[in-house]
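Asks: Input: structures, listed below.
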Structure P
Amino acid sequence: MNRLRRFFSAGARGFFFTWLILIFAINTGGFSSAAVGELGDFLPRGAKIVQIISDARFDHDDDVEYLVLYSLQGRFGLILLDRGNNQRYSVIFQKNLGDGSPKTEGRASFGDTAYTYRILQNADLDGDGILEFWTIFQPADSPAAEMTMYKFRNQHYSQMFSVRAGYDLQFIDYQGKLVIHEVNGPERGEVTLRSRIWNPRTNDLEVADISYRMTQKEYLTFARLRRRPCLFSATGGSGGQIRDIEYCWGESLNSLQEIPQGEKAISSLLPENAFLLEIVSDPAFNPYVEKSYVFTYQVPDKTNSRRVLLLAAQATWDFENARYQLTPLPFQAYGLARDPEGNLYKSLYVLPGNAFNHLALLGNGERLSSLKLVILNNNGLFFEEAAVFDGNFHLQFIERFNFKDFSYHYEVITADRENNKVKVEKWQAAPEGVYDEIGRFELVAEETYQSARDYKSIYYRIEEPVWLRDGYEELILRSFHRPKIDPFTGGIPEPDFSGHLVEYIFKYMTPLRIHQWVFWEDRKGNEEALLLLRTDQAFWPPAYSLGFLHRQEDGISLDTFGPSSLVIGDGNPLSGVYLVDLTGDGRCELLILHREYDFETGKNWLHLNIMEKQGQKWRRIHDRDIHYDDLRLYKVGDEIWLFGYLQGEARVVKNAVYSFIWEGGRFNYLQKTEVQNFLAYLEGLPEEKIDLLDEEFLLFPGLPGGRRLDASVFAAPPGPAGTGSRSPR
């Protein structure tokens, strides 16, 4: 490996290893010819496979299903096969479509053009994670084409609706509203358009009251544009006259057969010595509904045989000439970029805009082991350069969203290493313009850190959204092949890691889903860390577990403790983890405050767990569960007081506050007080008190990244300690 490193530059190494990785993925992905042969065993003898869609989202399990469109002597049929854990196929759906038009092999025409629709289409239309599929079929001896929708309901696929039209059938997603345009004609040179609006959640198919007439040329212009008149809304007048024209953006859900798709369509546009690296198709790249791709590729550098160039281009379908048109993008780098841990970054990122999406491109800079970020705005006609950033040590591109005003902005953080110090520049820009283009970046902060470790502790980010109290932030950049790891079932990676514990956190932050962390060295110099680990798969609300990272004789170990599904940052007091010296012995305990809904009582209980570190284990220092409708924990003088509030039932049980004092290593019950209002009761307590559930003591949630704690924070006390007992007045 050292020999390879001497022979290849950073860019060439990135090209070489990425090539090996992608070749492996190509050889192991998809389905082989043997699999196609197996599928043929379930078709009528002599049948020809027309289309295959392989996906695990045709039902709720993780097994891959195969949706097959086949033909036999002009008759077409559908079959859905499920390959279970026993590697055997079972038929879970079957449909006979009938005889197809011999002229188009069953495909319906796109208006009066030479283009035809693919018969079989699919998408997750209702966002439930299960695919819908539909057919656009031209029966034999019929002037009208048929569009039939199938949806997974009650554990099987059923037909939802079927519509017919003689001239064209368009299926358009108008920013969440699904509309079928039935076009018939022509009569006297004009076609008639009538719309139906389908709700995939309720299966309601609403017919628009108004039909519209237009020439064939006008219809073709309408059908190809993404921004078009809303011919399904209530803005029309009688007889199809449009009074107040309303425009909206739509995305075609029907793919055309004659437009090549995927990597094969793009590879033919590149030079022979080019290697296609990443490719993205997005309807919001251009103003037309036809396919448009943006991709990155690598070619040898003619000026330096030991270096490769990383370039980007856009391929847009030329409707009239029936071919892709290639447009180079203003980006040039020298191989893939790496982070300081040696992980390769992906090169292509789509930035959502309004109607048109924008781009970020990342690669290795001209200097060895540097990073170059180029941001391109889409103005509706072409991509233009908005900003360029370089960092010789590290570079991050982050989106931040604010709950208060529902605004968001972008941050770029560049880190340059000079004389073992890390110089940081932080830039900010907000979206602006009609298409939410990325605006001008302004320099908002300059900082210098004494070591790379100090920089990483503050600025390293996990590659998934991090929820904050006032919003969230998300690192836009992604590295190749960083699968998530469940450390509590499959173990942690590289337990024999010999570096510092914080370096292990930096290396495996994303695979282990470490969102926040604190670390310390005890008095013997042993490194330990508390981790906040994301455990759920949903976008919201996030759930976490607490992890304790430490070293044992056989290597690094990660233990979990506390609630198994911890939701933090909600309510008052905030649910989370607090750091407090509760026992008065000079070292801190963890107060874990969390809310949990009880289905039996219908209450959202507020739970308190007090954890103490004993050697390399954490244990709860109270025997009974502490949970109330609400609670407070105060320090009054040298005493710790707990007030738990239980809400009563009207005319049955009155509201009550239960008072406890910490004494002798436990909370001792003092009294029950009936109250009208818990907050009013708390106002009657002495003013000279410290709220131990105040944000001052909050450990998690905190700022993203990590921080260092004092060595004595959890250290064993030098001797016994106790507290007095006095009632607060």
Structure Q
Amino acid sequence: MDSNTAMHDQLSSEPSLSQRLQRLTIENGTICSFCHESCSQPPPTDTPCRKRALSELVDAARFCGYCALWMRSLEASANAIMIEDGQDAALRAHPLTQSEVPPEDIELEYINVHDWIDGGIEQRIAWPHWGTIWATLDLCIIPDSSIINLGRLNISDQSDTVWNGIKFWITECSSHHTNCRLERNTVQKPTRLLHLGSPSSPMEVRLVEGKSIPSGTEYLTLSHCWGHVQPLQLTSQTIGEFKTSLPVEKLPKTFLQACHATRRLGHEYLWIDSLCIVQDDPGDWALEAGRMASIYGNSFLTIAAAAAEDATQGLFYPHNERNTDAWLPALIHRSWGGPFSGDFYVCDYRSWWTQLGDAPLHRRGWACQERMLSPRVLHLGLEQVAFECPSMTACERLPYGDLGHIMAQLGGPGSRVKRFLDLEWEGGNRLSEVNVLLEWNELVRNYASRRFTVETDKMVALTGVVDSFERLFHSHQQSLFLGGLWRPRIEMQLAWRATSKVQSHQLSGNAPPGFGTRPRSYIAPSWSWCSLNNAPVEPQQSNPVDLPLTKVLDVTINPTPQVEEGTCFKYCCAPGSSLRLRCSLVPVRGYGAEGGILLPSFDGGEAKQLESRNYWDASFDDEASKAELSCLVPTFVDMSRVTKPVHGLILELHLNEDSGEKYFTRLGVFVLDDLRDAKKMWDSAGEFDRSNAERHVDAPLHDGINRLAEDGRSYTQEDGVLQHVIDIQ
């Protein structure tokens, strides 16, 4: 028996149901006329894609298997928006959640993207234009169908069938994945672990010291939500009792099932945060929280209670309630397209991974680094069991974690960053700063809007991941990580945007703005995305062709008083942390909530109205509308676009009444898409500098400063340019 057959036998209650999977046809009433036509002939020559009303799709999904998959993919993207607060702009943009256009007037665009290397087809639904993708399906060529498990899933994810498949994944990873046989330190153990007894004997749970465990012994970790129900905890009063025995009947459901799962996989030791860290000892908590990279990174496997909102809900899907036909593909025949014709399976597995990423556990802040740092993760409690390692992202329907052309997309940002963190070399060359920052931006998108019970944990829960990223820069500089940004190419990173969840569905460009809330306690300076809660953040990627317009001269991060208590606080910031910037400065007379900036005249002329896109960090009514004096700071020019958009900061000026010193805080960012508006801004910058020439008579002038040329279309370097030096807190 080959490994493929063995895998299918272990994950399904039937070896194969390909005979049962009926082809969708007009004759058997399982496909609508629109989908039948799209499979039978290319789009009309006068249009690049087919179009269809949303109302027609909704009606057809009742009987058409193809449309049912489209609807599930659309609903997955809509649900991802609805679970977040403050996403009004995104709700207005999604075809299923907007209320301004009736369904019969929403014209969806169906787009085909052909993969000429692997032979698959990616299909998309876009609305209101090609750039915003709300649903994606993948067409897999029938000869590749062995990579899809077409059998019935077992009705229970606690069955021997499912767990034999899990053991198969783990064995494949530990024995055959070259990239996964990484150098874990099996000698270094957490300070404390739960000993569960030999898997062959009755389970007895007690707390043991990590140093007492034989070298080379493996342990597992649990990733779970604390929620609003206080789980059983280790305290200074219970530590003695727990070392003697931890009665099984006291364990909440998730913890108890995690213990059984650990033993079922042949292991005796398990680490659970609430039972292995002394919760009423701040010193112990700080010390152990600073070791998360080691605790999760050196574990054999992390068990993720993905669907449970607290420790009482358990690891598994409701008993014997799983849909055995869940996430089956549809079988179609495509009679046009040359090499892209023939029989295909239509799959929506990207939607499955979207659902996993939006599960309760993966909206929790601490779970981000637990998932990314663990060498292997087993996700339990959803419609399918899923497994991740640096080499593979698999689920029961895709047991080999590979659907050809979409392998890199499976698992979402969490899996992508996990794979990246396992790299130090790429093609024999060191990873470039641009590549490292590209993957860091994926983490920021995934992490920024996550939830914390204690909001000041936002920086603490990044410690392990930051440590892992820092080594990728291959730099001996100190303090590379600065309050959420990195010292290399920091000028570009300053232009991050609080945005809406539409951004993750756009192929390019900027989504409608969103905004977050300021934390009640200080977390980071305003120029850092960490200073916001409850907001999707779109980091600004560093592109080598872009023109910088500012220079960061210095960054001061004031350490928090707790920094001496443990390394978990080493990246935390205290009030007064600041960034010194050399830049051009343009005072503002007014601005709009969604766009538009009014600049005053500095030479007796008329005020200048700019057409801009404004992205506010917090609600416009809460911050920007109340600012007494605001300024623009252009930060860079996007030279990858024909229109050369200017990106910049919108800052508010403050006066420290005690010291008399002036400083700025960030309100948001702006984007000028039109060169004519950019010219108005640069003209105002020049007028402002000239009007204050006497005040700056002793200020040094700078050479090689990028400015818009006289023709208003290109940029050139100018000498003798006045630059302001400002502090941003």
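Bear in mind these aren't lab numbers, they're just calculated from the coordinates by the rules spelled out. Values in this document were obtained by computation on a predicted structure and should not be read as measured data. Cβ atoms are built from the backbone, for glycine too; each structure is taken alone.
Asks: Using mean count of other Cβ atoms within 10 Å over residues 55-62 for the comparison, can you identify which of P, Q gives the largest number?
Replies: Going through P, Q one by one, mean count of other Cβ atoms within 10 Å over residues 55-62 is largest in Q.
Asks: Computing relative contact order in percent (Cα under 8 Å, 6 or more apart) gives 6 for which of P, Q?
Replies: Going label by label, the one that fits is P.
Asks: Also, quick follow-up: For helix-only ellipticity at 222 nm (-39500 (n - 2.57) for each DSSP H run of 4 or more, over all residues; to 500), the calculated result is -7000, so let me know which of P, Q that is.
Replies: The read-out was computed on structure Q.
Asks: Let me ask another. Out of P, Q, which structure matches 35.8 when mean projected area of the Cα convex hull in nm² is calculated?
Replies: Checking each candidate, the match is Q.
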